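No value in this document is a laboratory result; all are computed from the given coordinates. Please read these numbers as outputs of a predicted model, since none were measured by experiment. Cβ atoms are built from the backbone, for glycine too; each structure is taken alone.
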Structure I
């Protein structure tokens, strides 16, 4: 397995509130761990929230004896939610802070993914498939038929999310499991990428790049060339063919 992660402040923001973690090596009882978080809140509170979420999740997984990946990730996200709320209660400048999160681990032929908010995970093979579902106002409108996906991309309320860590005492986490073929790649990203670069162009850029490092940097570059209105986070995972086949 190979992985590459990168974040960029973009063209309009002064602070990078995106935070990523990528480990191809075991983290606690998980064989690998990849996380993207996109924070929100003033006075650098969003920056704190995204880091806090990822570090709390990682620490819990490192220390837990639980072996079920879904239970590990779910409980880690719940602890991150509680920690963000505790920190916000201590500091008035951090009141109302929150963060999205998308988490994945690859176990043999399968990946297990959790998300809260609108940071995404895509599976890229012959096509590009969004595995996660955005927890956003416009996505809800698309689901009930009030908006087309094309209209959602340019809707003035497209950045309003309906779930985030830190928003409420409890957090509703969505889970997905799916098969990873040897030639598949996984892309995790914040909305700083997907609001600036369409899915078909994401796939084209990744297919054209010579390596996942080149692909990640090219995606960041394209998002900035298209306006770079937000921070951008990208993690690309490339399973090792022989490693997957041996599992």
Structure II
């Protein structure tokens, strides 16, 4: 059995880690490099760094901030926000990232996924999907959850995989920052149809939510922010809880 991964997320705005609810009402949560290093020491398996306003501002992700984070890490670092071209991705990978995450740009031009996979290998390409439930379906949103798209989340995940994505980062806008638990029904559907790893995101509030994501939803990794930023859950204690409940995690 492949070990499940615990991934803290650094939502970054103007060079600072922030956290909000339903993608709004942001509050400061620290310096990205310091926060990332602390998570590594606590036992995190990877770090995700997302510039949450880059797509809206039309600005590139700040490479020097990525470099400052990468210099302190020996675990994988995935970076997203404002990556529109192969050149953008090259700059971020040269700054020290191990993977690049694309969302809005891939929706506007799905062939971007193919080009990134061809140039860097699919292991470097993460497609982030922000979804909100509408009736019985899950609609895809872009621009940091601000714009509704005419895309079904499950179908978009399938297309992303077909085009060369190495992982799917699946975030529920409805659950983001609420601490009510992950959107397990959607995650289970995507995990069942995808041959690539699925990272679940949005809504973790206690340790049982992580267990549900791995057992019921069959996620390969679980991403969280506020429960780690505000010390509601200790990563080491979380991993022990998961092992005690039959989930294979890295020590």
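Figure out for me which of the structures I, II the number 19.4 belongs to, where mean count of other Cβ atoms within 10 Å over residues 93-100 was derived from the coordinates.
II
Can you spot which of I, II the value 0.99 was calculated from, given it is Rg/Rh (Cα atoms, Kirkwood Rh), for residues 5-148 alone?
I
Tell me which of I, II gives 26 when you compute relative contact order in percent (Cα under 8 Å, 6 or more apart).
I
Computing mean projected area of the Cα convex hull in nm² for each of I, II, which one ends up highest?
The structure with the largest value is I.
Kindly point out which one of I, II the value 4, 20, 28, 22, 14, 8, 2, 1 was derived from, the read-out being P(r) over Cα pairs in 5 Å bins from 0, in percent, for residues 117-172 alone.
Only one of I, II returns 4, 20, 28, 22, 14, 8, 2, 1 for P(r) over Cα pairs in 5 Å bins from 0, in percent, for residues 117-172 alone, namely II.
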